[in-house]
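Take a look at the structures listed below.
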Structure I
Amino acid sequence: MAEKKSAAKGDAPAEGDADAAAAKKKKLLIIGGAVALLLIIGGVAAFLLLGGKDEEAEKAKAEAEAAAAPPPPALYAALGQNFTITLASADRPHFMKVAISVMTHEKAAVDDLEVHAPLVRSRLVSLLGGSDFEKLRTDEGKQSLRAEVLKTVQDVLQAETGKPGVEQVYFTEFVLQ
């Protein structure tokens with residue numbers, strides 16, 4: 001009987017050890033599964049976050065390349081023949097003869113200027129005719145007139161085509177008498 005008791009005692013710890021080992025294995029499997037799940041979630045999150053940054057980086061790179069790309073060549077167009085305008089003055093009438101050219105980077109704007117040339121020239125004749133002779137004798141007066149001419153041309157093109165089209169205006173000839 002003593003053997004049975006010791007065998008029973010031997011069996012009991014063996015069964016207890018097996019239960020404890022099984023519980024340890026379950027615990028390890030659960031912990032291992034949780035760690036694996038966390039690694040998978042972390043990997044997916046890292047992929048998504050780094051993938052978004054790559055798209056943003058590529059977008060920024062494309063914008064930088066577009067900004068670094070040279071603009072299309074400048075196109076120049078004369079606004080018809082010279083403008084000859086009579087200017088009012090306190091002492092006597094004066095005359096202004098001016099040739100005007102514009103600069104753009106769009107071929108469509110040059111074509112639009114051709115189509116709308118009569119309207120553009122008419123508005124410019126009105127603008128130039130209202131100029132003050134004494135003011136036009138100064139550099140500031142000429143620059144001010146150039147800005148007004150640019151705005152007038154852009155306003156006409158904006159109203160007719162939906163785009164200002166012209167970037168600069170140049171006086172290629174300017175005579176006051």
Structure II
Amino acid sequence: MSHAAAQGDGTVTSHEKIFTGERRAQLEALFAKYPTRQACLLPALWMVQEARGWISEPAMAEVGEVLGVTPAFVRGVVTFYTMYHTHPVGRHFIQVCTTSPCGLCGAEETMQAILRESGCGELGATSPDGRFTAIEVECLGACGFATPILVDDDFIEGVTPERVPGILAAYK
């Protein structure tokens with residue numbers, strides 16, 4: 001198994017084991033709070049993503065091994081949720097709601113402003129400076145406050161194209 005050094009931002013770029021030392025102890029502590037090991041799947045995936053920035057195929061296999069489920073089962077869960085990344089992403093992950101209610105209120109224009117101002121250029125791409133990755137999502141659950149976006153864990157309502165430069169400037 002190869003062991004690569006951490007990147008400058010602290011993310012690991014190799015297939016080093018994730019659940020060792022303190023992180024393994026944290027996962028073991030979670031087992032007591034859930035009815036089965038399998039029930040710890042979502043928290044385990046968050047631990048991987050926090051450690052690496054994204055969830056690779058080898059990481060999915062390790063999660064499956066630790067929890068007693070197949071890598072295919074883990075992959076099914078990872079690819080179901082938009083909050084899990086299956087490839088490296090920028091330091092800040094932007095999700096823009098583009099469903100019908102938000103679409104009627106200008107979500108497409110807001111998305112285009114985000115792609116332009118962030119430098120991403122297209123959905124799913126990362127800006128050349130590695131700062132942003134932007135995607136569209138089906139619903140952020142704020143239809144009355146269109147257009148909502150989620151930047152990392154920050155929920156921002158009523159985003160318009162005019163507000164985008166100021167919002168993105170807050171994320172260094």
Legend entry - distance in nm of label points 7 Å out along Cα→Cβ at positions 48 and 160 derived as 4.2 - corresponding label from I, II: II
Inset, instruction - Supply the structure label, taken from I, II, corresponding to Cα extents along the principal axes in Å, for residues 32-111 alone with the calculated value 101, 29, 18. - result: I
Inset, instruction - Could you figure out which one of I, II the value 11.2, 34 for Rg and Dmax of the Cα atoms in Å, for residues 88-151 alone was computed from? - result: II
Inset, instruction - State the single structure among I, II that was used to calculate distance in nm of label points 7 Å out along Cα→Cβ at positions 80 and 128, giving 0.9. - result: I
Legend entry - Structures I, II, by mean count of other Cβ atoms within 10 Å over residues 72-79: label with the highest value: II
Legend entry - Structure (I, II) behind the derived value 42.4, 146 of Rg and Dmax of the Cα atoms in Å: I
Inset, instruction - Can you spot which of I, II the value -11500 was calculated from, given it is helix-only ellipticity at 222 nm (-39500 (n - 2.57) for each DSSP H run of 4 or more, over all residues; to 500)? - result: II
Inset, instruction - Identify which of structures I, II gives the largest calculated value of relative contact order in percent (Cα under 8 Å, 6 or more apart). - result: I
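A short reminder: the numbers here are calculations on the coordinates, not readings from a lab. Computed from a predicted structure; not experimentally measured. Cβ atoms are built from the backbone, for glycine too; each structure is taken alone.
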